[in-house]
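Participant: Got some structures for you, see below.
Every number in this text was worked out from the coordinates using simple rules, so none of it is lab data. All of these numbers come straight from a predicted model, not from anything done at the bench. Cβ atoms are built from the backbone, for glycine too; each structure is taken alone.
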Structure P
Amino acid sequence: MSVRVSQPEEHSWEYRTGKNTYTLKYEVVCAIGQPRIIWLSGPWKGNASDSTIASESGIKICLEGEALLADKIYKGDLVSFIVPQTGAYASLCADSKAYNFVVYSARQTVERVIKRLKDFGMFNMRWRMSSLLHWKCTISCGKLTNLFLIFEPLG
């Protein structure tokens, strides 16, 4: 998840993601069975790659035999991450198409939980305060999102 921030005073090039655009990134992990946020790490500099964030965040929340559902960017680690099969849709076999359907269906739940998190106004505006305060507010919003998911489940 990326959040726009105003230009940092030091090392602003590390946060730059586009023309006059600076961001912080967060790693959000959601449970699929009962949708809720179970892991939140960050803030990471805007130009950090997703695979670097996954390897450096210390995410070790899986039990034996469990894996995390992820984007195609994580395809290098097939033991820890479940990723869609790569290739053009027309060139995939029927089994790969069915597998991708299941993966993308589950990812919709994850995206809907992240959308609930982003419904808080602080993620839709340019943040002008410290990244430490942003982290504390993000943790609070994550906990509130989990609370709201209890009383207003995805449906």
Structure Q
Amino acid sequence: MYFELSITIDRNPREVFAFLRDKDKFPQKPGSPVLVLEQTTPGSPGVGTRYREVVQMLPFYRGELLSEITCFDPGERLEEDFEGAGMRGHLAYRFMDEEGRTLLIQQETVELMGILRVLEPFIKRALSRQLWMRLEGIKDVLEAGWIVADQS
């Protein structure tokens, strides 16, 4: 499955990059399907940094995703590979400057494994909706004044 979404955020590309770079530091809203999101390698994020995420996928099923940053170009590109919970894929963000605002472009490829392949049409629809809601949530938080740490 391939997804490409974009949204314009009223913050500069370095601020949006820093927010996504530090994804493990953002507190999840009550009811979020993300139960745990932690960096598992020491130091500042960069190529090779790994994360562990536990997501409530169904009422009685929690899945674990492991990811690793594969491209780290501040204010320009941030990419990672991920695997777990019956899927693997690649997530790429591009940050385009539009007169001090950011056009955030998300490209994501997801391959379902095992029995999940049978459910691909349903999962694609649900995942598309979740990805769009996540982008809107990022926009809302950043435009509400989220203080972004060091933007380098």
Structure R
Amino acid sequence: MVISLFALSVLWTSVVMAQATDKPVTLATILKAAGVPLTADQDKKLKDIDITQGRAAFQGINAMFTDKQTEALKAALGSRPGRNNGPETPRYINQLIILEKAACPLTDKQVAALKALPNETGANQKVMDLLNDKQKEAYQKAFPPRQ
């Protein structure tokens, strides 16, 4: 049963990856395509994020999006359970922002592969395996590995 589920997951990921492209994906492109583009204020807030602050830079990031924008982001990126009984939030939004700011954005193929990953604790290595060298470097600058 487990092997069958794994094989089905691999097959589904392969189909999704075959349909995806290497086109860059940004918050702005996701939201524009969904008909709920970033406002000038949101765009400024995103540009002002200092990713060298690590996790602190992203506190409250999800609160800046409207309900429609949040739904569009969850549709594009998948969702994860909220923390401390909070609402579901888009997955991989921090990675998307970090890599966009580092001028090495995720691609459609990478987003499809990320979205297909199981929503489980400790999946960071699986995420890192999907990134290219420049993306890994940018991500590790923002979130250095714990020693």
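Participant: Given a value of -11500 for helix-only ellipticity at 222 nm (-39500 (n - 2.57) for each DSSP H run of 4 or more, over all residues; to 500), point me to the structure among P, Q, R it was derived from.
Facilitator: Structure of origin is P.
Participant: Matching task: 1.4 is the computed value of distance in nm of label points 7 Å out along Cα→Cβ at positions 23 and 39. Pick the structure from P, Q, R.
Facilitator: Values: P: 2.0; Q: 1.4; R: 2.8.
Among P, Q, R, the structure yielding 1.4 for distance in nm of label points 7 Å out along Cα→Cβ at positions 23 and 39 is Q.
Participant: Another question about this same structure. By the measure distance in nm of label points 7 Å out along Cα→Cβ at positions 71 and 119, tell me the structure among P, Q, R with the highest figure.
Facilitator: Details: P: 2.3; Q: 3.1; R: 1.7.
Greatest value across P, Q, R: structure Q.
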